[in-house]
Structure I
Amino acid sequence: MIPQSFIQDLLNRVDIVDVVGRYVQLKKGGANFMGLCPFHNEKSPSFTVSPTKQFYHCFGCGAHGTAIGFLIEYSGLGFVEAVKDLAQGVGMVVPDQQDRLPPAQRAEVQAKSLALSEVMTKACDYYRQELRNAQNAIAYLKNRGLTGEIAAKFGLGYAPDGWDSLRTVFHDYDAPALVEAGLVIDRSEEEGSNRKRYDRFRDRIMFPIRNIKGQVIGFGGRVLDGGEPKYLNSPETPLFQKGSELYGLFEARQAIREAGYVLVTEGYMDVVALAQLGFPQAVATLGTACTPVHVQKLLRQTDQVIFSFDGDTAGRRAARRALDACLPHAGDNKTLKFLFLPAEHDPDSYVREFGADAFDQQVRDAMPLSQFLLNEVTQDNDLGTSEGRARAQFDAKPLLQAMPPSALRLQIVRGLAQLTQTTPAEIEALFELVQPVARKRAAPPRAKRTPPIGLERQMIRLLVAHPSLAVGLDQAALDAVAQLAPDNAAMLTQLIEVCHGLGETANFAALAEQLRGVGSDFDPLIAEIAADTESDLDAARLELAGAVRQTKMQVLKAELDRLAISGLATEEARIRYRELMQQQEQLRRQAEVETTLR
């Protein structure tokens with residue numbers, strides 16, 4: 001868990017304009033920056049970024065958040081990944097209570113990762129430059145129907161046919177980083193090796209593999225002369241783990257949003273060719289079967305994932321592995337489908353022969369996960385016999401157990417029950433899908449708080465907009481807040497505690513990020529303040545002081561009224577009454593002074 005103090009410090013150091021500006025073209029408009037919203041289609045900019053609030057807000061779709069929230073929503077990063085991305089940009093080392101590395105060693109690891117990233121970027125630039133002079137590589141790409149624009153979009157390059165071509169760009173060819181990055185192979189410790197150190201990629205079309213942040217983390221190389229292997233990938237490195245990365249995901253993010261789905265293919269060339277042919281929402285696994293991490297990463301981008309496979313035996317095996325990876329993430333609000341092309345076609349060849357409309361129809365007609373699962377467990381079993389039906393149930397058991405409880409799983413259970421002449425209840429009992437649970441008394445539903453009005457809303461709004469003001473509240477103010485209506489008192493007290501925890505340097509962005517984990521009571525107010533123009537801190541301080549003073553006056557008046565009704569029968573009551581009258585007079589004088597200051 002990352003400490004909240006680190007999150008606040010990070011948000012104080014990063015500039016959300018720079019963060020959003022990496023992905024959205026922004027133009028200055030008054031105190032804020034404006035651009036086209038990346039979260040919905042629009043022709044006129046309604047997306048604003050406030051450098052003073054360190055917050056973004058779209059007046060069209062209502063999207064809003066901090067720099068961390070933007071990376072999570074736009075790039076599909078997890079919270080920790082987003083924090084690490086921002087921290088790296090400002091030279092901060094992310095503490096992690098589960099990370100046992102000392103801070104100095106953790107900083108060394110991050111510095112090494114940054115150095116490897118720089119090596120990969122330099123190599124990518126070199127390969128791209130070499131492609132301009134490689135006529136055989138250019139001819140191959142043109143023969144595949146690719147334009148220079150598409151080649152540039154994906155950063156395609158060429159690795160020359162030489163054993164140590166990288167020496168021309170890396171003058172220290174013996175640097176360990178070249179081996180650690182997977183660019184160079186070192187055989188110096190092997191006896192009988194004629195060549196001790198040489199380039200991994202030679203005479204190949206180079207496909208840069210980028211992570212979700214756009215950094216080059218590896219390469220795929222496609223041979224030109226018919227040699228083997230046809231495709232050669234970077235080995236696993238500190239930057240690149242093929243079981244968690246997808247080729248083309250960085251380039252496809254916007255297209256995935258616009259299309260409403262992502263198409264998962266089997267190779268780099270499928271992705272690049274489909275982008276050329278009008279399907280830029282395609283990605284590919286990297287020479288490995290689809291993993292649960294892949295599926296999770298894709299479902300961060302869209303609620304609909306369609307896997308495309310060749311219709312041959314190998315394609316069916318790959319589809320089955322993809323099914324296994326999908327099951328832990330299958331749910332009622334996610335759509336997972338499987339597309340099988342004719343055995344003689346891949347996506348590229350299918351579109352070229354039958355056209356984009358025909359391929360689009362194939363995508364629309366893709367087989368839902370439920371149907372594919374039932375086909376898998378029944379197609380090789382004779383459902384006309386008891387043994388065949390039992391075998392189908394046996395094959396289905398681990399698949400259904402891998403799924404989380406959901407309406408989708410229930411529908412599959414019902415389908416299997418019908419096919420195997422049993423009942424859903426019998427299958428659920430046989431597969432132990434329904435776990436007995438101890439009966440608990442249901443907790444009463446949490447009463448919805450009544451939205452605060454009047455002074456309470458005014459104070460809450462001012463503190464959310466300027467959380468540093470909470471530090472100036474005295475004990476009398478806190479005591480007065482505690483005397484308000486219970487819901488309002490609880491909400492204000494909670495807010496003040498959070499603001500105090502953030503300290504004097506707290507800003508709106510840091511508070512908004514902190515309140516994300518508190519509950520939804522503050523969400524409407526955060527969205528409202530994000531959409532408002534920036535308010536002056538000094539003016540807000542005076543306004544808050546006035547609201548607090550009025551609250552104190554209300555509390556004093558209520559106690560004075562109670563004492564008056566009691567008849568002031570005791571000396572103690574009369575002394576208390578005089579004290580309250582003095583406090584009331586003091587508050588009136590403060591109000592007069594503040595009025596003259598305004």
Structure II
Amino acid sequence: MKALRYLMLLGHISRQMGWRYVAFRAGYWLQGKTGMLKLRFPRNAISRCFINIEEWRDRKPAFLFERELLKIEKNAGNDDLKWRVAQIKAGKFRYFSHQWYEVHDWHTNALTGFVYPKSRHWSDVDDLSPKTGDIKYVWEKSRFAFLYDLIRYDYHFSEDQSETVFKLISDWIDSNPVNCGPNWKCGQEIALRVLNWTFALHYYRFSTTLNQVLLNKIVGSIYDQTRHVADNIRFSKIAVRNNHVLTEALGLFTVGSMFPFFSKSLKWKRGGKNLFEKEIISQIAPDGSYLQYSMNYHRVVVQLLTWGIRLSELHGDYMCEMVYARAKASLNFLRACQSNANGQLPNYGHNDGALFFLLTECKFRDFRPQMAALANVLGIDLGYQTGKWSEEGQWLAGCCRQFLIKISPRRISTFSGDGYYVIRNAGTLTFLRCGGYRSRPFQADHNHLDIWVNGRNILHDAGTWLYNADSESVSYFSGTRSHNTIMIENFDQMQKHYRFIWTHWIINAKGTAGFAGNAYWIEAGFEGFLHVGKGIVHRRRVVKKAGQLHWLVEDRVSNVPAGMRIRQLWHPDETFKDDFRIRATDDKGCEIPRIVGSGWYSEVYGQKIECAVVMFESEGSFIRTVIECCK
């Protein structure tokens with residue numbers, strides 16, 4: 001029976017992902033089991049002088065910024081930045097923008113305390129074991145995102161941090177033999193580390209701390225790491241195909257551009273740029289929506305676009321026009337979903353805490369720094385004016401360009417490619433997603449409704465918490481239970497399997513939005529719960545009264561199997577009941593009792609808090625709900 005279940009699962013995966021994906025994953029698994037990956041990725045390091053330090057300083061390829069030309073207003077009163085740098089020097093590091101852990105090596109999981117063996121070949125490192133915990137708690141420190149705090153402190157306080165920066169980089173190289181340990185397992189993590197080291201090397205190019213021996217060591221490690229990325233990038237292209245391959249492609253392009261003395265630099269530069277262009281065009285829809293169905297991952301792509309477009313322009317090797325078009329479309333999409341009050345977006349889709357280049361004092365959920373930086377590169381006015389979010393753009397793109405285009409959010413925005421519908425009215429934002437899949441799904445969240453009032457997310461998405469956690473928690477955060485939508489009994493809209501695998505994908509998803517009379521409306525529907533029964537369709541209609549804090553939500557579920565109930569779920573914020581009320585009736589107008597239970601809310605990765613969940617349950621097929629201000 002177990003073998004039969006695996007065969008059925010394989011059949012589902014092959015139909016949804018394609019036989020090329022299945023064949024590649026099987027072949028890659030076989031390479032790991034037979035030791036082929038150890039042969040392909042040997043443990044020998046490059047130890048030689050690639051370039052004389054004086055020649056390297058004289059060459060100075062164009063980069064995102066020039067230290068002597070920076071015009072960022074210095075702020076020596078930035079106590080938060082000063083405090084963070086003090087923590088770093090005390091051996092404490094920030095994880096996922098909000099948690100601090102004291103970790104003195106590069107192989108300890110900060111959450112579980114598990115220490116990975118640093119001499120074991122990366123292909124033998126187990127990153128999925130419950131014992132080891134979420135490997136992201138090892139990778140996070142080794143990304144070296146903390147370098148941006150040190151560099152910004154150096155700039156704002158005029159206190160040289162080169163000794164600390166190079167000491168940490170040198171220690172990482174000594175502690176992480178080539179192709180050994182957990183920090184060589186993920187190509188994206190390696191590429192991101194190389195990007196951050198490149199940023200630091202450019203800033204400290206003329207530092208007296210940097211000598212020939214140290215330069216040889218760092219440049220040699222950059223070569224080794226980039227070679228690993230180049231030799232393993234097919235895994236990200238075929239088996240992952242998301243922001244991972246974009247980061248790796250940008251890493252190749254950046255190293256090829258900034259270290260032209262490597263024998264493979266030209267190949268990496270051309271190959272990285274071509275792959276980056278191809279994947280941007282493929283992963284971002286013409287309307288600007290992103291194939292990972294995640295706001296935070298879309299922001300990651302925005303950061304990569306800013307770096308990639310700007311660097312290519314500086315080197316006279318421009319990205320193709322379609323990359324520019326997709327970048328502009330991305331800004332239009334994200335701006336439509338963004339709160340004017342605080343720069344936040346719905347916490348929709350997977351959110352693993354990724355924020356690559358930490359170059360402002362803005363909060364993690366504020367998307368303005370990253371969007372403003374890309375807008376600066378493209379000459380687009382997003383209507384932000386000037387604020388602390390502007391600093392990132394000054395580091396990555398220099399002085400503000402003349403604005404040629406202005407993007408202003410519309411009252412009604414529809415992104416039918418991936419099924420996003422947004423209403424903006426009188427300080428409110430009403431967001432609904434109901435669309436098909438261009439790539440594998442991550443969460444069963446169709447017809448999820450997010451409602452914002454003046455920057456306050458009164459009905460929210462539960463978030464992500466952790467990728468490698470107990471099965472119950474993973475099922476909760478990725479499943480339908482954590483979203484403002486409909487369940488049938490305790491069934492998700494699709495069937496959950498191991499880790500990120502879903503089968504019985506929803507089909508026939510579509511929707512529309514408009515304005516009539518004195519109200520805005522969204523209508524959307526899909527066929528789902530295919531593992532529960534045939535022909536089950538969930539249709540949702542949302543009506544927002546113009547100028548009023550009043551929403552009407554009508555859910556109709558057809559072909560529900562006999563004896564099963566439908567459950568309408570809502571996840572309100574902590575003070576919702578003080579300012580708003582929610583009530584529901586069935587198709588006969590009879591009131592449905594409100595059931596208040598408990599669930600979880602994870603605003604940032606690795607942190608969860610208990611929260612209230614409001615549920616309306618019916619043995620019928622229709623629920624009509626009114627959400628309104630009670631003051």
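Taking mean count of other Cβ atoms within 10 Å over residues 252-259 for each of I, II, which is largest?
When mean count of other Cβ atoms within 10 Å over residues 252-259 is computed for each of I, II, structure II gives the biggest number.
Determine which structure produced the value 31.4, 109 for Rg and Dmax of the Cα atoms in Å, calculated from the coordinates; the candidates are I, II.
Of the options listed, only I reproduces it.
Comparing distance in nm of label points 7 Å out along Cα→Cβ at positions 212 and 524 across I, II, which structure shows the greatest value?
II
When mean count of other Cβ atoms within 10 Å over residues 68-75 is computed for each of I, II, which one produces 22.0?
Label of the originating structure: I.
Assuming -11500 is helix-only ellipticity at 222 nm (-39500 (n - 2.57) for each DSSP H run of 4 or more, over all residues; to 500) as calculated from a single structure, say which of I, II it is.
It traces back to II.
No value in this document is a laboratory result; all are computed from the given coordinates. None of these values were measured; they are calculated from a predicted model. Cβ atoms are built from the backbone, for glycine too; each structure is taken alone.
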